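Participant: Structures incoming, each one as structure tokens.
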Structure P
Amino acid sequence: MTRWRCTVCDYIYEGAQPPECCPVCGVGPERFVAVGHSLRGLIKEMSEAFVLHAVVSHYPNGALPAALLFLGLFALSGEPSLEQAVFYMVALCTAVIPVALVSGIYDWRTRFGGRRAAVFYRKIVLGGLLQMLGLLATGMRLLHPQLMHEAGWMRWGYLGTLVGMLACTVMLGHYGGKLVFQWKSRR
């Protein structure tokens, strides 16, 4: 049995010959390549399938909900290390966002031909807003390290900024999923 990979959607098929039609994206057998079982073949396959934008854009999508969970646990327990973890997670997300923006624009131009579609512009605007909110939240916390231990408008502003970041990542994930799945279903 040989493993065959669709070069359009990465579907893996096992058989003596590639399938007549990819069950995922519908392309013919000419778009399938044989996949080796060696370590070298696996590394090559993984490097060809690696998409930087997918990796760096999913980090904030996972880290920000976890950060808000830690913030809730901090509110319940008062454990300062939980609040400190929130700061580091938000700062790291903020540092990753420019890479996500640049790699997303690169993918838009190379994989989607720079097509003018509202979904791309929405993702760029939301990415920019996420970056600004991340810089604001990180700056607020750096300037006022005891921010979450004190009452007042700064604390509520910080919380609002974090919730805004979460909303941006949710919408970015929504548009990204919509874009990827609609694109794959059309090919």
Structure Q
Amino acid sequence: MSGLNFIIRREEERDYGDVFNIIERAFKGVDQSDHREQFLVEKLRKSSAFIPELSLVACSRGSVVGHILFTKIHVSGHELLALAPLSVSPDYQGMGVGGALIRQGHKAAAALGYRGAVVMGHEGYYPKFGYGPAVRYKIFPPFECPAENFMCIELVEDGLKGIEGVVEYAPEFGITG
């Protein structure tokens, strides 16, 4: 953490190659990964679920070192967001880049009027940023998953009030419920 300076900004087309490589490297050693997240991001950018303002990069010394993407999902007719994926270059992991991307993404999403987000992720990491088991809100994944790994967050006060059901991801995720 000592002395790392980075900025977070909206992803631009010129970042696509760097983002592809960061995602590939970040998920390389992850057992729970299909190691195709970088291709998913390419598909999502071309989809109706893509929100350019919610595809953010972290840059240090002029280089992209992290990326986060939030895309549209639906739960019982309500539009929410899915955080997928969050990627930080292995050389910059553990330095606060991922957390900064999450916080800035939440802020940008709330400013755009989004009420909540879901994530399928590590139960020891995402709760640090306000995520909790989605089952508490009666929001469920369209696949088998331990409850502690499928989480959600309210981006505004009472943002998930009255929203219950199974998440419908964009077709690009390739998830059939």
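Every number here is computed from the coordinates shown, using simple stated rules; none is lab data. Since the structure is predicted, the reported quantities are computational estimates derived from the model, not experimental observations.
Participant: Tell me which of P, Q gives 9.7 when you compute mean projected area of the Cα convex hull in nm². Can you show the working numbers first?
Facilitator: Details: P: 13.4; Q: 9.7.
Of the structures listed, the value fits Q.
Participant: One of P, Q was used to compute helix-only ellipticity at 222 nm (-39500 (n - 2.57) for each DSSP H run of 4 or more, over all residues; to 500), and the answer was -6500. Which one was it?
Facilitator: Q
Participant: While we're on this one: Tell me which structure, out of P, Q, gives 32, 13, 10 once semi-axes √(5λ) of the Cα gyration tensor in Å, for residues 53-156 alone is calculated.
Facilitator: Values: P: 32, 13, 10; Q: 24, 16, 11.
Derived from P, not from the others.
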